[in-house]
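Scrolling down, you'll hit the structures one after another.
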Structure 1
Amino acid sequence: MKITILNGSPRKENTEAMVNAFAEGAKEAGHEVEILHVGRMKIAGCMACEYCHGKGEGKCIQKDDMEKVIPAYLNCDMVVYASPIYYFDMTAQISAAMQRVYCIGKPPKAKKAALLLSSGSPNTGTGAVETYKNMIGFMGIEDAGVCALAGEENKSEEKLNAIRDWAKSL
């Protein structure tokens, strides 16, 4: 299975441990993993211009780093979204990468999705989880699970091992 992980953190330390743990477990299980650091890319929000559904024939009119992300969306069997929680939601960077998939409708091969959230405080990612579940529900993609860590859990080897085991089980 080809797994694409979209890491929406603009800062390396926010979600890096979770992303790496998931990738390690998935690779151990024999899956191919690609990590895209969308939080450090230049990706503008969708303009709702509809160019992609007309003259663009599935291609966005905007020319930015989303051109590196769309091929990953097109070829993955599973997409994993990872984001720190910034003021009760995912980062603007990963939100833009999630919304810009509009140009292709949905990842055509993706059968599963997962969400990794990192926060400084517990119970702050409810909005992010709701957005994720609504989006994959609309796309008809199976939810493989959500992992939300807060505070010291972000550095817990026990929690990171649980993420590795979860990824191995896919």
Structure 2
Amino acid sequence: MKRIVLDATDIRILSAVQQHGQLSKIKLAELCSISATPCWARLGRLKAAGLIRGYHADIALGQLADFAQVIVTVSLGRHRKADFDRFEAFINSQDEITECIATGGGVDYIMKVISPSLVAFQDLMEAFHSEDLGIDRYMTHFATRQVKSSLPNISKLAARNPK
């Protein structure tokens, strides 16, 4: 994928929308120390380039309902493209699986599961087995509390990547 060349102002705009979500033209310009019209034009260019994929709210799930958060590591028995495709299609069809990262090394996938209960989580694990996804082994880790949850520092990432 071709990377777009970003300057310091673009990085400030991305950081502002990452931290605050959708902002008015004037508020965004104020946060980024640039006049409103060029700021809005830059935001449009960043959106058109696919750098901004959406805006999301950070919901306090614990205030909404009780839930179980489980980290699951998965290793597949075979490592053919068709095996990965079948597994990933299943993962993408499950609402409870909120994150899934393909990894290299000891396990093939690390997933974050948010389930309304441990019984519902167990039902999901049974679906894993009934779908014949080629799972060799999996391990579950039940979260007891969230220690940190943050977004990456865009300025630091951009500063370390040559253009």
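Looking at structures 1, 2, which one was distance in nm of label points 7 Å out along Cα→Cβ at positions 74 and 98 calculated from, given that it came out as 2.4? The read-out comes from structure 1. Looking across 1, 2, the calculation of Cα Rg over 2.2 N^0.38 Å, for residues 82-137 alone that yields 1.16 traces back to 1. Structures compared: 1, 2; top value of distance in nm of label points 7 Å out along Cα→Cβ at positions 34 and 154, i.e. the largest, recorded for 1.
With distance in nm of label points 7 Å out along Cα→Cβ at positions 26 and 122 derived from the coordinates and found to be 5.8, which of 1, 2 does the value describe? Matching structure: 2. Taking 51, 35, 26 as the value of Cα extents along the principal axes in Å derived from one of the structures shown (1, 2), identify that structure. Matching structure: 1.
Computing relative contact order in percent (Cα under 8 Å, 6 or more apart) across structures 1, 2 gives 26 for structure 2.
None of the figures in this text is laboratory data; all of them are computed from the coordinates on show. No experiment lies behind these values; they were computed from the predicted model shown. Cβ atoms are built from the backbone, for glycine too; each structure is taken alone.
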